[in-house]
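Nothing in this text is a laboratory measurement; each read-out follows from the coordinates by a stated rule. It should be emphasised that the depicted structure is a prediction, and the values quoted were computed from it without experimental measurement. Cβ atoms are built from the backbone, for glycine too; each structure is taken alone.
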Structure P
Amino acid sequence: MRLGINLGYWGAGMDADNLAVAKEADRLGYDVCWAAEAYGSDAPTVLSWVAAQTENIDVGSGIFQIPARTPAMTAMTAATLDSLSGGRFRLGLGVSGPQVSEGWYGVKFDKPLSRTREYVEIIRMAMSRERLSHEGEHWTLPLPGGPGKPIKLTVHPVREEIPLYIAAIGPKNLEQTGEIADGALLIFFSPEHAEETTLQHLRAGREKAGKGPGLTGFDVCPTVPMAVGDDVRALADQFRPYTALYVGGMGSRKQNFYNRLAQRMGYEKEAAEIQEKYLSGDKEGAAAAVPHELIDSTTLVGPVERIAERMRAYADAGVTTLSLAPAGFGLEERLSGLRAGVEALERAGAAS
């Protein structure tokens, strides 16, 4: 198992700190540095800045939002970032959610599976430097009856194939991700529930595509919040607002992927209560309703020895890249978390 670092969203006055975190992760031998986007900073600009000031660590989009860009534009961006970084770019994609897709981008949030599949097909064709010609449900290239003609990408990526990841949560999305992608970007991943909530679906997709056996060659990559210290329960409580936001307030009442995931993990009643309180405006009540066990199973909290034990569990569950999100608003706290992550992985004996 390898280690990654997830910088999350850029901004909020932490730009210099995030760069320092990325540079320290590079120095410590972390495998990849991910940057996210929603409706603030965009990921490509951040990744360009990080790549320019690091040497060995890969830079990855966690994620580029599908409604934000045409697939051809995403192929251009991926090829450019791979070229500028010396072959260190990883392309992570996701459909975002209905509120952002329709409220920010003005793109209807419908048929996410077929849209993702078609998006990936066009990207792969473009990055293979074939002349781009596609006729599908969501995109037709070139447009018929006009002056457009099939064009091929002029930028040469460093690698013939740039690793492509998809952010996946639901069973159908996970299966499709196993089928068409090189890795899965996961959140709220619990080793104890990994097989039934995640791995069986990824494996089914790989088998459907004739790949394998199992998940051989596929990168299982969850982002896991981490806090180091002696008081496990107090450390876990730091992540109550974060968990409540996703389980209770991310998406709509009828369409919240994270809420459904919590239900599949056995927290049906609790997930309903968290959502009800969050959407009614009681964010503190929603955070208080998050079970400690849910937080503990989806984060790394405690002293280094305990984190090492949990890392071993993640590795045993099939995780191949464990991306850490160290808690703390202070730079030294986050850098200390990075170093603790390396120490814990060594103690776990799970490094690859």
Structure Q
Amino acid sequence: MQLIATCAFGLEKIVFKELKALGLWIDQTEDGRVTFQGEFSDLVKANLWLRTADRIQIKLAEFPATTFDQLFDATTALDWDNIIPKDATFPVLCSTSKSTLHNEPSIQSIVKKAIVKKLLPRHSTPQIPETGPTYSILARFNKDICTLSLDTTGDSLHKRGYRTEANLAPLKETLAAALILLSDWKADRPLIDPFCGSGTILIEAAMIGLNIAPGLNRNFTFESWPDSDKALIKKLRYEAAEALQPTPLNLQGSDFNPRTIDTAHQNIERAGLTDQIKLKQLDVHDLDFAEIKNSTIITNPPYGERLSEISAVEKLYAELGKLYAKTQHTSLYILASHPEFQKVFGQQADKNRKLFNGKIKCWYYQYLAK
């Protein structure tokens, strides 16, 4: 099969490396997606193990379409009888970019009608019941090329299962994992997050350090499909559970907000990592940076998106620059949306990388240990 790993813009190279580490053959890397080859077992492994991807899709077809007639005919030409079971639920989702056909509801309607037309002959009723397992079809238009794919994941891969909706923090688990994988942090090195929020960076670091598969404690859409190999899925889940590499970690987090720390404690407990992560309710100014040695700091401080907050955030960044200067042989990796962060911080970064935290354009500033 041709498979697609979708991801946030800026994370494509990390997803590429993760797929390579799984031993998979990469076909193409483009904005927000990496196309690769694999069998059903690889589809299962990708869902279980990828830390920075959003979804795994099966690529069904790719064709040019600048009219709805072209879209309808090309969609109808697919052998939908061998893709969608008789009683399946098959919602159609859509995204468009730089294409003649850009009305998403109309595209969804045309694709749905084409699939229904192909499937109706095997039913004795004028309507398809759609009472069974879900087979979500995704129609992606980019520069007048339509890619039809089948979602295998269900809820986005960032939903690991340790963070509840009520406690949802702005930083997705997938982005937190990317921040760690882009850093110099290793499991034998202390990691500190002085703006730990709900603990996402620390939890993802613990999962990386202990080699915990991020998808181990959740379910996927493909598991409900009647033709999926249940024995193989069970085997690969067992192997993922056995891949755990117990090792003592030094992961420290702090935040000034007691309610946030409570939330972080709850998330860490749900993740089963209470013994690995230490938290303190502490303002960043009260953290003794002079005692931080041979460590890695990875953090996502407040952005100050409102105009009234910018001066306060700039003051925080300036103070943070002075505090970091007190550390010894310690790297700092900081995600910020302020375009003049380096100037305010008072030091030019060794590297920086453009990333997106949701829809917010950010830069990941990397100060290497001296």
Structure R
Amino acid sequence: MKVLLLHHSLNSPGGGEKVCLTTVEALKEAGHDVVLATADKIDWGKVEKYFGKRFDVEERQLLPSWLLLPGSYKRIATFNSISLSREVDLSINMHGDVMFTPCDVTYVHIPTFALRNITNYYSESLLLRLYLAPYELVQKIFAKRYFERTIILTNSTYLQKIIRKFVGKRSTIVYPPVDVKKIFIPVNTERENIVVSCGRFSFEKRLSIIPEIARMCSSAEFYIMGSTGIKSNKILKQIELKIKNYNLSNIKIKTDPKNEEMIEVYSRAKIYLHTAIGEYFGISVVEGMASGLAPIVHKSGGAWTDIIEEGKYGLGYSTVNEAAKKINELLKVEEKTKKIRKIAQNRSKVFDKTKYKKKIVKIIEKFQ
């Protein structure tokens, strides 16, 4: 079967990109032909840096290189794929936003069609509201019509409920793939009082609250690691200013780290701190758990409901003070920490990419 995968861009590391590339890998391994279409030209050097490999796959660039569109608008620009979709047996929208091109399957990562209704994040910036307003309007107007004609896959029960509420249609949960075996580090290895946070340096990840937590955790060393983009400098400056104002010496920042660098830090750490609120899944949380870290996540989103199941496989917090308190408690009681780390690591196996591959191939092959 010839399958078309549509994604806006693979040139910046993130959960959506990992899902798309793992889908390519799964379909190729299952013997299917894959056409990978993106708005911009794929930079395989960047892909190899964060995914660990390249793929011999038929590529299609949907927009001319001179047309530089912001990230969100690249997604809607994939309407250029109408003629391409006629060349294949099956089309899959891997970024998950509403498109003008009908797709057989859509993997929804973020409910762009309902963001204003479920979060007030965009109200923080007038410029951001103006920038996203036309895009959000298109998503809202065409959402029900688009999703009526596609099979919806999504990444958590948390997002599944949102989709059902705003679109009125059921979706199938396919947990995002995590290479658990690659980053698996035995819990019993010698560890330091290190707390790790990993994610894009963007506003929604809330990495800038870490200095506020770190000032209350003098016995811990914090590592903030993540990829950078156009808007990252502002977040980095916020973090650095807080470090300076609080006179902190227990925070280290690593921008755009290689996989080996991340794994090296994980191998020495005890705790994974997730700062985002209402994130729909949280691949980085599972990666931390697979590396033998005790997860501490905000009591919201898929990380809370699906990954650690509301405290069954880790700890939750609602405020900065509560997060600091949980960290201090874990660092004081080694046996409790080790127990949580073992439970969390075992839980991470549920999200191993082999399970994702089997499920996605099974779903796709129903179309044969």
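Assorted remarks:
- For distance in nm of label points 7 Å out along Cα→Cβ at positions 233 and 329 computed as 4.9, the structure of P, Q, R it came from: Q
- Distance in nm of label points 7 Å out along Cα→Cβ at positions 105 and 201 from the coordinates reads 4.2; which among P, Q, R: Q
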